[in-house]
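Following this line, the structures themselves.
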Structure P
Amino acid sequence: MKWITGGTLSAVTLPHGFGLDSDLHRLLRSRPAAGALRWVETSLGTCVFDVEALEGGNSSAVHRLTMDGPPSPVILRCYVRDWVRDEPEIPFNEALALSLRAGHPEIPAPRLLASDPAGTVGGVPMTLMTAVSGAVVWNPSDLDGWLRGLADLAERIHRLPVSPSLSDWRPYRPEDVPPPWTRYPRAWETALAAYHGPRPAADRVFLHRDFHPGNVLWTGGEITGVVDWTATCAGPPEEDIAHCRANLARHHDLATADRFLRMWLAAAGRTAYDPYYDLVTVVSMVSPEVPDDGIDRFVAAAAAQLR
């Protein structure tokens with residue numbers, strides 16, 4: 001059994017966090033500071049027996065800690081990168097999201113054990129949570145069953161009660177758009193215009209906000225965990241769907257992303273989907289240095305639907 005919070009190697013491409021430069025690898029994968037481990041032991045009333053750095057993410061240091069008493073294992077996230085200074089609300093948001101999810105066993109997710117979102121104890125913000133079992137799956141043997149599981153999971157998340165404490169969804173700022181490697185510059189210009197234009201009327205539901213296969217764990221063909229709730233907010237359900245679709249188009253193809261959409265529409269009892277969300281989602285997902293044919297085709301298809 002694996003206990004993880006991020007991606008594993010994909011046969012198609014490398015998920016988030018692999019290929020880190022040496023300095024970043026050292027920052028994220030080194031043993032947590034002694035003060036952080038003492039905080040864990042004080043919070044749980046038991047001693048750390050073993051520490052394992054988890055691969056996958058590149059925004060924070062995530063370690064699995066084996067304790068000499070229950071609960072064990074547990075997951076420690078330390079926000080050691082400088083970006084958290086510009087977004088200090090993120091560690092608070094993770095603790096809030098895990099707290100709001102508690103009491104809803106239909107969504108298998110970590111349970112919050114302790115948090116130091118201001119970094120008053122260890123010098124950096126920290127979140128301590130239970131581990132959930134399972135492994136990330138990007139290339140399933142049963143593609144339709146896998147996609148249907150993702151679609152049903154998204155619908156269950158969106159049915160969670162929306163707390164007034166949740167922040168409102170806003171699209172992430174565009175990066176280098178159009179990217180220099182694109183074959184469809186006009187499609188990217190359409191995406192940029194959508195980002196700067198009016199937002200369509202939409203429902204306001206509980207959003208994971210980083211919903212994609214790399215944050216869903218499976219065991220024996222069943223979903224056993226949903227991780228990485230740092231960006232949770234309230235907004236249109238289509239945002240989660242667009243984010244997942246973009247990742248499916250990137251790792252598989254557009255046809256797979258479209259199959260997922262049809263399954264979600266059926267699960268949600270909907271008949272229509274606005275390609276606006278595909279467009280405003282991908283403008284923040286590109287790199288000028290790394291060509292991405294899957295995302296390029298995805299943008300072209302979404303832009304074509306607006307013409």
Structure Q
Amino acid sequence: MAQQQGACKAATNRTRSEVKVANVLIPIPNRDFDPTEVAVSWSVLRRLGHSVVFATPDGRMGRADDLMLTGQGLDLWGFIPGLRRFTAVGRLMRANAPARAAYAAMEQDAAFKAPLAWRDVRRGNFDGLLLPGGHRARGMREYLESEILQKLVSEFFVAGLPVAAICHGVLLAARSRTADGRHSVLFGRRTTALTWALERKGWTAGRIFRFWDPNYYRTYDDGPGKPTGYMSVQQEVTRALARPEDFLDVPADAPDYSRKTGGMVRDTWDDDRAAFVVRDGSYVSARWPGDAHTFARRVAEVLAERCSR
């Protein structure tokens with residue numbers, strides 16, 4: 001697939017007036033990315049007129065974490081082939097109906113079907129970068145540990161281009177280094193990411209309902225001699241920042257605090273009460289799939305500002 005050039009190409013909208021649209025790159029692993037964070041971001045950006053290009057390790061079409069897509073395997077009986085299709089807890093924890101619909105539509109998108117290979121991506125062909133997450137270790141570690149992607153993330157930050165990261169995607173950004181290699185590209189910035197409170201809730205539920213695979217919700221074990229949560233997303237990201245207080249979570253006095261932090265309510269296209277998104281200049285971050293609509297709309301705002309210059 002040929003890469004489109006960046007620099008916010010001109011397009012004509014339905015009213016026949018000329019508008020500027022951005023070309024956004026979304027790198028994903030071959031498998032196990034979060035369906036909501038990818039598909040809702042894609043859907044919102046496309047709805048707002050922007051172009052989206054995907055990239056995978058080898059240029060083959062990616063596949064989301066089936067458990068998060070279907071909910072099958074997240075119940076106590078999930079290891080039994082004949083029963084796993086019956087979901088209870090899995091129905092609550094999987095991607096919701098709008099996200100599943102967005103994923104089904106994305107699967108038919110030409111750019112999703114024919115992604116670039118990570119090694120073939122050139123930063124100069126894009127106006128922005130969006131880093132989704134996912135927690136299942138078997139597929140996500142290749143993405144989070146990729147030196148190719150870390151170098152690419154650094155190039156976007158150095159160029160001053162919009163970068164957005166949600167959930168474990170923030171971890172990829174935190175592991176990417178400044179041009180001199182001394183710090184994370186997030187050093188000196190404010191960010192959020194998957195909080196330990198949310199990660200711990202998922203991990204606790206997983207140890208009960210998916211007891212045969214108790215660490216399904218933890219991408220990395222804490223390791224011997226380390227405190228619980230040491231290798232959580234929040235803790236690793238915080239260690240990469242200039243100050244611990246640069247990691248932001250929902251303030252205790254925020255409106256709709258329970259809705260934002262409970263881990264059960266998700267935002268929608270026209271209701272952002274459950275969401276918590278942080279913007280620091282051209283960098284946007286969010287915590288989990290429940291923030292995805294608001295996150296993508298905030299990214300679109302940053303892109304629109306860039307394209308209007």
So if we calculate mean count of other Cβ atoms within 10 Å over residues 44-51 for every structure here (P, Q), which label has the highest result? Q
Of the structures labelled P, Q, which one yields -9500 when helix-only ellipticity at 222 nm (-39500 (n - 2.57) for each DSSP H run of 4 or more, over all residues; to 500) is computed from its coordinates? Q
The highest value of percent of Cα pairs over 36 Å apart among the shown structures P, Q is in P
Which of P, Q yields 0.75 for FRET efficiency 1/(1 + (r/R0)^6) of positions 156 and 292 (r between Cβ atoms, R0 = 25 Å, to 0.05), as computed? Q
I have 1.8 for distance in nm of label points 7 Å out along Cα→Cβ at positions 68 and 84, calculated from one of the structures P, Q. Which structure is it? Q
Assign the value 17.6, calculated as mean count of other Cβ atoms within 10 Å over residues 36-43, to the correct structure from P, Q. P
Among P, Q, structure where mean count of other Cβ atoms within 10 Å over residues 212-219 as derived comes to 17.4: Q
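Throughout, read-outs are computed from the coordinates displayed, never taken from laboratory work. The structure displayed is predicted, hence computed values, not measured ones. Cβ atoms are built from the backbone, for glycine too; each structure is taken alone.
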